[in-house]
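A short reminder: the numbers here are calculations on the coordinates, not readings from a lab. In this text, all values refer to a predicted model and were calculated from it rather than measured experimentally. Cβ atoms are built from the backbone, for glycine too; each structure is taken alone.
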Structure P
Amino acid sequence: MIPDPPGLPDESPEVYAQQQRLNAVQAQMEAHPVHQWGDRPQVLKRQKRIEMLQSEIVDRQEKLDRQSQRHWEEFVALIEILRKFGCLDDLKPTILGEATAAIRGDNELWLGLALMSHDLDHLDPHHLATACAALVTEISRPDSWTRYDVSEPVLEALSELRSLRRQLFQVQRRYQVVLPVWLEDEMVGLVEQWALGVDWLELCANTSLDEGDVVRLLRRTLDFLSQIPHTPHVSEVLKANAGRAIQLLDRFPVNETVG
């Protein structure tokens, strides 16, 4: 009997051929560059991390795009509001626009409109200080009180500004712009009394506000008053009265330097 050649498998030719194909595929897999990366579980873990980071980058980019679009829409809305109130002629500032642009505040348009309305021009310095406090003051606690009433000249001036304030509210709402338009006509009697020389302890004894809140109210008022002399196109009478009002308010402890 003639023996089989050395290495000849006992299986059928079909099984042998299939085994050869499997061996070839295995050889290709082992030759693949991925095997040069080292530990394959670690590679897969890194790959998942990369995919997570890529997904996070896409998500943040989408959020940034939405935020940029929202800021642009707010900018366009503010431009339209300024045009509605005559602060811009196309994109060129008008006299009112130049005055408004010189003011710092939570709503510069409201402050500019109030100063340029001439409704504050006739007020004496202590009354002007009180009216200015009304424009920049927000009393967040509804149960706050003071025993000092606001004087009639101040109330009349603030009453003249109410229709203008209502118009600004309506236009801001139409363009979905949320900016404060303050007109506090109750608690600001404190400012008038301080301007008239009331003692600090007496002042604080006649309000539910703590001393820190009273100081902040007076300092916000001083900050606004200090801007009036440098605001273009504001009446000279108003500028002069603002300077006098500053002198009345700027005394201890309001002018105390915070360490």
Structure Q
Amino acid sequence: MKRSYRVMIIDDEESARRLMRAAIKWETFGMEVVGEATSGIEAINIIDELRPDIVFVDISMPFMDGIEFTQIASERYPGLIIIIMTAIDEFEYARKCVSMPVFEYMLKPMVRAEIMKVVERARAKLDAGGTAVKYSGPDDATDAEARDEDSPYAGSDGETSPGELVKKYIEDNYTDPKLNLAYVAQHFGFSASYLSRKFKQDTGKNFVEYLTEVRMETAKKLAGKGSKMFQTASEVGIPDPNYFSRCFKKYTGVSYSDYNR
């Protein structure tokens, strides 16, 4: 039985994302659109939760464009199929600038027949590869546990635990918009799934939840001092104000503008 594959769409235009969702019947290709992002920043923050096999990403977006996202994602998530969407006047720029393992470049406006051809090819490549992109999460049954435990940061009796080390690292580096689980795991020499489990074991908190907590608690302090939302967003490592606004409201229960009323 062939496995189902997960698709993520990254585009700052809602109409473009809606069109991609509706353009084809994803289930006929054994695929599911599991989520969207409106910028590269948002995508980096949620990609470990969505765990896509295939990503469609627009080249032209604010705060982190498709090229920068591709540079980061191709390094952190080997095997991820990345399909760049670009307007015709950006096409040559894309081909010249992206010297990374991009699966395909597609011209906007997208044509249904072309999308279907690319999706068929992507499906064939994933089927032939036989392995999924490595993300953290409960579906990861095995890891390079010995390598992880042998890491100089793995700790032992009387030493600081990996979770506490990572907490300190988050507190010192939360202003970096590229910070996420895969980034920190690479920094400390762990697999992402090992770090995810170890962080929860050592601290009692989920990695993403703690990163969000640090950022939003700082945001609350800045809001209390009258900082404008776009300034606060940038200072806490979420320079995309739309994504920051959603994070802030989810965390506090009120909008940024209403927080101090």
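Values for this structure:
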| quantity | calculated |
| --- | --- |
| Structure from which 32, 26, 16 was derived, semi-axes √(5λ) of the Cα gyration tensor in Å, options P, Q | Q |
| With mean count of other Cβ atoms within 10 Å over residues 106-113 derived as 13.2, matching label from P, Q | Q |
| At a computed 1.21 (Cα Rg over 2.2 N^0.38 Å, for residues 186-249 alone), which of P, Q | P |
| Which of P, Q yields -20500 [helix-only ellipticity at 222 nm (-39500 (n - 2.57) for each DSSP H run of 4 or more, over all residues; to 500), calculated] | P |
| Per relative contact order in percent (Cα under 8 Å, 6 or more apart), the highest-valued of structures P, Q | P |
| Origin of the derived value 4.5 (distance in nm of label points 7 Å out along Cα→Cβ at positions 170 and 202; candidates P, Q) | P |
